[in-house]
1. As an exercise: distance in nm of label points 7 Å out along Cα→Cβ at positions 90 and 106, calculated from one structure in 1, 2, equals 1.7. Which structure is it?
2. Suppose you compute relative contact order in percent (Cα under 8 Å, 6 or more apart) for every structure in 1, 2: which one lands on 21?
3. A value of 5.9 was computed for distance in nm of label points 7 Å out along Cα→Cβ at positions 2 and 114; which of 1, 2 is the source structure?
Structure 1
Amino acid sequence: MACARAFEENLDEIEEGRFDVPLITVTPFAKRHKDLKAFEQKHVYTHERVLQIEYAGYKTIGGLLDMFGEAAVAEAPTRQQEKLLMLLPEDLFDRPGIPMGNRLALSRYQRVLAVTDFVSGMTDSYAVELYQRLSGIQLPT
């Protein structure tokens, strides 16, 4: 409720792009919020389990982007990269004015964007499962 009130009170500045602080900082709860964030940083975000999950997430997302990205931008994909490309959705590289399925008709940048869209659309559990399978950590069942 306090943030909604702060929003209403600062609407003109917000609309004009002159309000550049979080709404919570202009409420009576600003000090409590700051203290809570400090507590979280010290006790929650540094917990071993949280750090492990965060690091695994970096490896998973980075690994998938590396694998699929390298295959997508390869002008002459290796046999291994061809297999990765076959795992991508058929329409991933389809764009207006580009012949369907013609990945190489896209710029390298467009191919990287397509792969980024694909990976960013994955659920966490699917991304982890796919990364583990493609890395040989877990075999498909």
Structure 2
Amino acid sequence: MITEHITEADARILLARGAAGILLQRSAMQHLAWALTAVTEGSRALSPEIADAFIQRFSAPPPCRRGVCERVASLSTREREVLVLLSDGLPNRAIAQALHISPETVKDHVRSLCGKLRADSRIHAARIAWQAGLVA
């Protein structure tokens, strides 16, 4: 299908109903050759603009839930630094080395930030950091 404009919702509906491809009219001539090849080989073809919109929507963190951003904002600068490193999966000893503090101090910061975030675990804290856009 070639169209002048399409919403993301309409593109999803067309794809769900079996559309083999959707190209935007303004760039269809540029993409038609590879789109036809893709479709004849059993794949689907989307204009890069449409594909980018889908990728952006589904790869970005969900919007910050009510209260999550406020809880993250309540963290001290050092707690945020610990949270970012914790979100990378680093153990306390590695976080301590990176921040030039003791592992016991890291443990205190983790305990404090988990309390402020109302996180049940380090993984939960990392997820909250992701939801708030603090980490990728």
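Throughout, read-outs are computed from the coordinates displayed, never taken from laboratory work. Quantities reported herein were computed from a predicted structural model and do not represent experimental measurements. Cβ atoms are built from the backbone, for glycine too; each structure is taken alone.
1. Values: 1: 1.7; 2: 0.7.
Comparing all candidates, it corresponds to 1.
2. 2
3. Considering all the candidates, the number was obtained from 2.
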